[in-house]
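Please find the structures below.
What follows draws every value from the coordinates through simple rules; no lab data is involved. Owing to the predicted nature of the structure, the values given are computational and were not obtained by experimental measurement. Cβ atoms are built from the backbone, for glycine too; each structure is taken alone.
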Structure 1
Amino acid sequence: MLTIEWLEQSTIIDLQQAMFKGELTSNQLVRFYLEQIAKYNPHINAVLEVNPDALFIAESLDRERKQIGSRGLLHGIPILLKDNINTGDSMHTSAGSSALSHSFGREDAFLVKKLREAGAVILGKANMTEWANFMSDSMPNGYSSRGGQVLNPYGPGTLDVGGSSSGSAAAVACHFATAAIGTETNGSILSPASSNAVVGIKPTIGTVSRKGIIPISLSQDIAGPITRNITDAAIILGVISGVDVEDPSTSHVPSYHDYTPFLLQTLFEEFRVGIVNKGYYDNMHQEEQQELNRALDELKNVGCTIVEIVEISARQEDLENDYQVLLHEFKSGINNYLAKETNSTSMTLESIIGFNDSNKDLALRYGQSLLIEANQTNGQLTDPDYLQSRLFDLKYAKEEGLDFIMETERLDALLFTGCYGSTLPAKAGYPSITVPAGYTSNNKPFGITFTGKGFSEPQLIKLAYVYEQQTKYRKLPKF
């Protein structure tokens, strides 16, 4: 029964039904994924570290199921975590940095606590682009000095794997786990998910606690699920979301603890989906343009109205090119994280830069220009450039950008390809979902992304699910 072909067609609900019937155990599932990792990870380099307790945890959960019953849909389900998410166990948390290769989180991140409480098996840590792609202007997606280069299983060595949750997405595509958790500041879930023919949800800021995650920007960072189907993503999002008293951003999150009711086979209302003409598709390959046109036709076939939008914001180009908020928040956030949430409390951003300089052959294959630039800020978030940039983002990305265009055009969602439109929702703190939508002639996965206003995950899930069920483009990689 337990074959990659069966798993490819199965959701977490199917796995739970098999476990309920006694046809499958968590231990068997973990063993299957460990076999996949042993066989294929040397070619893809997606998994950085395996939890040595994974089999023991799975066995314990199997006994609990027999004696007490299931905790819920994630009981016994193996999940990988991006290497910037703390676990209070024997696994490291390093953000892919060789400077933090011996660093441990003091305790589980809030979302990890919720996963464990739900019965998930934390299978291991996924490789990632070092410092979540905020180390150097020249670093390729998927590279870290601690873990090496993650490769795209649909074209190892030829296709971009996407960044920075590269290992999380490639691992899920290869069935190294049922699902993974990635993080996004600007495109870091959407990019690798669409590049590896998997589903990624970048939630609204405040939906998932930031506690215990190595930060870039506390105003933009968010964790979210990466899965092979919308159903699994919706299930996991419901588990990891919720109020955390130690994270003020979560204080106003809606009380959705179950997103599965929004998995509907048909649309019960007409969805208006906007597509932006200016700025996003100028350099798109002809084949990708053809894929996009087909996706638009497919959306029309399921009842969507496609609305052409000239641009989201009059300051769209300025928003795309300004990263002052990230520079300032990175130094403040990293120093705070290192002081409070790791065993490496004597380290700072400056000492990490110094370590890298002293270990150039290991740590500085692509330089550290962004680390240096961030370290030159005062780290106190009082700089006028920072404050003005933050207010500029809120005004032109959110209030006079996405809010204005979606209300004026009465849109339920905006449509982008891959992570092309990630910057404005990132700065506004708004959600996006990417779903497989085809492949080009060289087997490059093509994904479409739905973006909505704050806390519009329910309707985005509904829209993405309808598209997924009507098209079912995802296929196994051959490598």
Structure 2
Amino acid sequence: MKYEPLTNRIGGQRVPFAGEHLDVTSPVDGMRLSRVPLSTADEVDRAVTVARDAYDAWSALTMKERSQFFYRYRELLHRRAAELAELIHEENGKTREEGRAEVAKAIEVTEFACSLPQLTAGEVMEVSPGVECRVEHAPLGVVASITPFNFPIMVPHWTIPIAICLGNAFILKPSEKVPLSADRTADLLHEAGLPPGVFNVVQGDRAAVEAICDHPGIAAVTFVGSTPIAKQVYTRATSHLKRVLAMGGAKNHLVVLPDADVEQTAANVVASMAGCAGQRCMAAATMIAVGEVQAIVDSICDESRRTVPGENLGAVISQAAKARIEAYITEAEQGGATVLVDGRGAVVPGCEGGSYVGATVIDNVRPDMRIAQEEVFGPVLAIIRVRDFDEALKLENASPFGNAAAVYTQSGDAARSFIDAASAGMIGVNVGVPVPREPFGFGGWNDSRFGSGDITGKIAIGFWTQSKKITTRW
């Protein structure tokens, strides 16, 4: 075992857990990395109590005072970027380059949090002679985030810097598959001088999630994961009168028109499909090929063959995930689809215990196939052929998901039509992973999001605070 067994991080302390633990295994080579506690409701309750005690002093600081901790924290993220990228590689399976990109995004959101003193400056107006109205942003109290395995540093940082800088005390429940990054985050926040109890980590699985949803001392919860679990978390937590934003899965469509640039489109589609081994809710899942685009399909296949597991393509999270992804490919092939590039059975020399699926391109997929309807979460591109742009839009909007959609074209008119008509929260034009940069918020529509607002950006301020309206007359 490479690392010591993990503990919960409560009140600035490592708190041992005497109950059941789970092995943490690297998808890169199958190495046993550590053991993670499967915490119960008692550990969640302890974290809430400690966070509540820390909240009063933390929320009493000015926004400017709170932001100073995150200036120091940002510098630590910069200095430890290579170390964090290596940890992401080990426990998640990403390439080291992808790990560095993930840390860069965490730094970006931390920088946004440092700007909150300026963004939350209260509105003031003299509404009548001698009478003044103003608005202030008050924190909620103790809040929590439940985060997934696919971005062990980036997704927690969608919420940690913003929620804490706004004055809340925070509990993180990371995926039990990638608990090491969360533990390291606690180290760095402590090193930045964050007061004990303001940030806490409760490791665990479903029991810890349910306890967070049920606990009366937690005011707000965010969740990122699959749509079925997002629905469950949203329903359970809101039934306890919490504020909830639950981000679900996706089935993103890339609509490719005949006038699209061949080389640019092919490179971008494959990067969207295979980046992070396809384990992201912004990945290209389905390409809708409009009319005669065979040259682009051929170029996509060539680019996919240059995407090599263990070199520029990382592992999927587990052997179970590998088996599930390959089963989708096999089922589509048996249903009449054509596998143009086959990533099944991928093995990386020296990492035979790893979980790898090669980049896969499947043509002639029908819209009624499971691979066209469900989130595969792997480096697999399903191609559906359609006759015209209207048919492509109809297919895109028939999906129950609405995270992202993109169009590849050189026509401004076609791009504008797609932007207006596509039913998704994030739209790309010749961009296959249209993730907004701060201060623009990340968030989808339809079955890709439950709750209102976005999880990052300026709109997230409203989620983590409540407005206090003050009227004065002297």
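If we compute percent of Cα pairs over 45 Å apart for structures 1, 2, which one ends up with the highest value?
Greatest value across 1, 2: structure 2.
Rank structures 1, 2 by FRET efficiency 1/(1 + (r/R0)^6) of positions 86 and 238 (r between Cβ atoms, R0 = 35 Å, to 0.05) and report only the one at the top, that is, the highest.
When FRET efficiency 1/(1 + (r/R0)^6) of positions 86 and 238 (r between Cβ atoms, R0 = 35 Å, to 0.05) is calculated for 1, 2, structure 1 comes out on top.
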